[in-house]
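Presented below are the structures under discussion, each in the form of structure tokens.
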Structure P
Amino acid sequence: MIQIGQINYANVTPLFCGLKACFPDADYQYLSGVPAVLNKMLATGEIDVCPSSSFAYAVDAERYFILPELSISSPGAVASVLLFSQLPLEKLSGKTILLSAESATSVNLLKVLIRKRFGMDCNYRTCKSDFKTALGEAAALLLIGDKALQASIAGAAPYVYDLGSLWQEWTGLPFVFALWFCNRRAAFEKGDEMRLLASRLLVAKEFATKEREQIAASATEASWMGRDRLISYWRDNISYNLGEQELAGLRLFFSYCKEMELLEREPELVLLK
């Protein structure tokens, strides 16, 4: 049995709905958690495969294989990785930015943008407070996933910056926030099952693209986000592709991380075969 880590964020809901709808009798065990927790479980082998932080892959790439043609990325605005600020972005130099503890990819993307694109140095501190409290403690706050979407709807700050947009405007490339990758030991021990899952996920990806309205009708996120806004988020902000443009964006991000010593080395992108 393959154990799959399931992130309970709106950005990945269609893929999991597609996998379960298209293959209802598949013998998979789903374990839920936030990205940071699932990253650790994947590294230790507690789960076999997961849509997980692209930065987590880079830190320990020799441990994993990437499932082909799959990602959680954005061609421009992502809408769910947002910097909420009390000040215009260009005035944040030397200020403290509070960071989400849930995703290393978004945190390091912010650091790359602040240093490389805007030429600023800021102070960073992990935050576990709710966004209203946090914005009383620092000049800006990075939120991801459903928390970012909810804070955006609530109008949490006078200035809101979309990290997907900031990256695409600067580089001309999409940004890959997460990859589907598997523990290599699981791939060796369950090779046929893992390759079958990879092929089924491509079917699920097609279902997720074609059946957004059907998925939204039963999605819990629609209760607070609104059905139409949820559908437009999936359609306009989220991509599940991993083609040449996405790979180029990923390599560029990793090269900046290496340059800033956020990574020891640039990882090789090794796909499951």
Structure Q
Amino acid sequence: MTIKNILVSLDGTDATRPALEISLSVARKLNAHVDVLHVKTDSKSVVPLLGEGMSGNMIEEMIEFAEKETDERSTNARSLFDIKCSEMEIPIANKPDGNGPSARWVEKVGREEEFVAKMGRLADMIVVPLPGADPEPSVAMTVNAALFETGRLVLLAPAKAPQDFGEKAAIAWNGSVQSARALTAAMPMIENAKSTVIMTAAGLRTEGEGAAQLAESLAWRGLPVDAQVLEHGGGPVGSELLKACHETGADYLVMGAYTRSRLRQWILGGVTSYVLENAELPVLMAR
């Protein structure tokens, strides 16, 4: 499997800038193509949200304001796309040629999460912002669409995009189907890394020897791999995982997403939720 077609959504705000930068960085490493999606909001869609009792003039003013804001975001997004492609020497190409990295501007009108879901199913990787603890509703919906409605590898970009990454991979392994999907989909990145550490938190649902077993499996590929069983200090497993990533110098993390249901994660907490809220490094997830 290869990663040759990357999708990233750019809304014209600072929240999605790191996602664009990381997308283009990955494209350069893997000689891949990036579709940069910008979805313009249909200004008329705000009318049902305005409430009853508003005059026609007030509604027109609100629509005009929405149109102005949408145009400003579109201008900002396109300007950032052109600037970053120029800075990173990524050619703009409207048709595939297979010769090195490239990028294309794709503009749609409607709901961002719907286009991410539809177009994401055709991509090898989707790049979205890490939502953090208190995400904007639009960011949360786009992340959910990428993770739950595409079946593809999702790269979640931190608020501060690293200048470069991909040298040292960390793999969170619990033996789940989701972990296996993430590992397989991220293999082109892992094979390009100089070193990889596999992390397993031994517990009721995870066997401690799982990390060593996966390390042996990857060793058949000739990959330099270490295994580490995380010591459970009483805090959230997600916290221990991110701490271990920092201590080992990992510059990105590969893991399965929501190996327990979203409802259980919401009620009881979980590794996926913790990582989405607290990670400061790029995270590659699949479900």
In terms of distance in nm of label points 7 Å out along Cα→Cβ at positions 60 and 212, which of structures P, Q is highest? Q
Which entry (P, Q) yields the derived value 20.2 for mean count of other Cβ atoms within 10 Å over residues 148-155: Q
Here mean count of other Cβ atoms within 10 Å over residues 108-115 was calculated and came to 20.8; which of the structures P, Q was it taken from? P
One of P, Q was used to calculate FRET efficiency 1/(1 + (r/R0)^6) of positions 12 and 220 (r between Cβ atoms, R0 = 35 Å, to 0.05), yielding 1.00; that structure is P
Looking at structures P, Q, which one was distance in nm of label points 7 Å out along Cα→Cβ at positions 92 and 132 calculated from, given that it came out as 3.0? Q
To test your reading of the models, identify which of P, Q gives 0.96 for Rg/Rh (Cα atoms, Kirkwood Rh) when calculated. P
Ranked by relative contact order in percent (Cα under 8 Å, 6 or more apart), which of P, Q sits at the highest value? P
Structures P, Q compared on distance in nm of label points 7 Å out along Cα→Cβ at positions 4 and 68: the greatest is Q
Ranked on FRET efficiency 1/(1 + (r/R0)^6) of positions 28 and 76 (r between Cβ atoms, R0 = 35 Å, to 0.05), which label among P, Q comes first with the largest value? Q
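Read-outs: derived from the displayed coordinates by stated rules, not from any lab. This one's a predicted model, so the numbers in the text were calculated from it and none came from an experiment. Cβ atoms are built from the backbone, for glycine too; each structure is taken alone.
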